[in-house]
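What follows is calculated from the coordinates using simple rules that are stated; it is not laboratory data. Computed from a predicted model, the values in this text were never measured in an experiment. Cβ atoms are built from the backbone, for glycine too; each structure is taken alone.
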Structure I
Amino acid sequence: MNLDAQLDRIVAARDRSNMQPTIDALEPLYQAHPENPRVLYEIGGAYDTDGQEEKAANFYERALAHGLSGDLLRRCYLQYGSTLRNIGRVEESLAVFRTARQTFPDSPSLATFQAVTMHAAGRPDDAIATLLQVIAEHVTTADIDRYKPAILGNAAYIRDLQ
């Protein structure tokens, strides 16, 4: 079985309420492939879900440094930025989300979690404006569509309150 298939199998079998079996399954792959960006990302995610955020941050940093790409890169940015916020490294989290949003400008999940970090950084107006923009650009219902110009106008107004 190739490495990606092994990782897919391990991740699919995880129990978010008990991550130790997942960590135990990932450790040998990490030992065998210590510079593989996906292995680093997956083990970081396992430690993150287990509440070991400092350890997770280290793995996310290494995954990014070793050339993670595509959707895994987007997911790593989101998880790493959130982890940094959770461990009190809010300014670093904001920097990660800025980079992530430049790389993936159309990602509503990145924008949403960036807004949470903005709120944590004492920037509630930016947070609300960002969330309003996410709603206007990514929620498609007749009710939202009708008010998109007003939602975007309110987002711009709130953003300018600073």
Structure II
Amino acid sequence: MLRLIAFALAAYCYLQSGFARADEAAKQLVGSWRLTSWVIKVVGGETTEPFGPNPKGRAVFTSDGFSAFMIAGPDRKPATNDSDSAALLKSLMVYTGKFTVDGDRLTTNVDLSWNEILTGSAQIRFFKLEGDKLSIRTAEQVSAVYPGKKVIGTLTWERER
């Protein structure tokens, strides 16, 4: 019986410290982040920068657990016709939702996205935080940018003060 109690106490302490670490990581993400690069590696293929070497973007994490991501091509112009409107949609990615952190795993339960492709999904990413630099990487996945191809995307952000 004593061993069972000791095991239960050890498990409780271990789980509590894991929750505390996840909570601390989530707190460190809170704020506004500016995108500095977006690189996609096509599995078995080339590495690309879908919006070029200077994409625009912002990630915002709130203290109540919401996140918003917006990424745009750098040379967008106002639309004057249907073709221009379609081009604007192709040069934009946006989604928002409640986020959770578990170790280096960042999950966003998407409640809104730019073209409904992600709405209702859980977007799982892996992150590394070093001071004011944040790297977010996808697992290998089917691409929203390159239909029919599997990719790994890496986004690099800097904290804005």
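Brief remarks follow.
- Comparison of I, II - label where distance in nm of label points 7 Å out along Cα→Cβ at positions 77 and 109 is highest: II
- Entry that produces 1.3 once distance in nm of label points 7 Å out along Cα→Cβ at positions 93 and 149 is calculated, selected from I, II: II
- Comparison of I, II - label where mean count of other Cβ atoms within 10 Å over residues 125-132 is highest: I
- Among I, II, structure where helix-only ellipticity at 222 nm (-39500 (n - 2.57) for each DSSP H run of 4 or more, over all residues; to 500) as derived comes to -25000: I
- Ranking I, II by distance in nm of label points 7 Å out along Cα→Cβ at positions 37 and 133, the structure that comes out highest: I
- Origin of the derived value 1.05 (Rg/Rh (Cα atoms, Kirkwood Rh); candidates I, II): I
- Which entry (I, II) yields the derived value 13 for relative contact order in percent (Cα under 8 Å, 6 or more apart): I
- Taking distance in nm of label points 7 Å out along Cα→Cβ at positions 45 and 61 as the measure, the highest value among I, II is held by II.
- Looking across I, II, the calculation of mean projected area of the Cα convex hull in nm², for residues 53-116 alone that yields 3.7 traces back to I.
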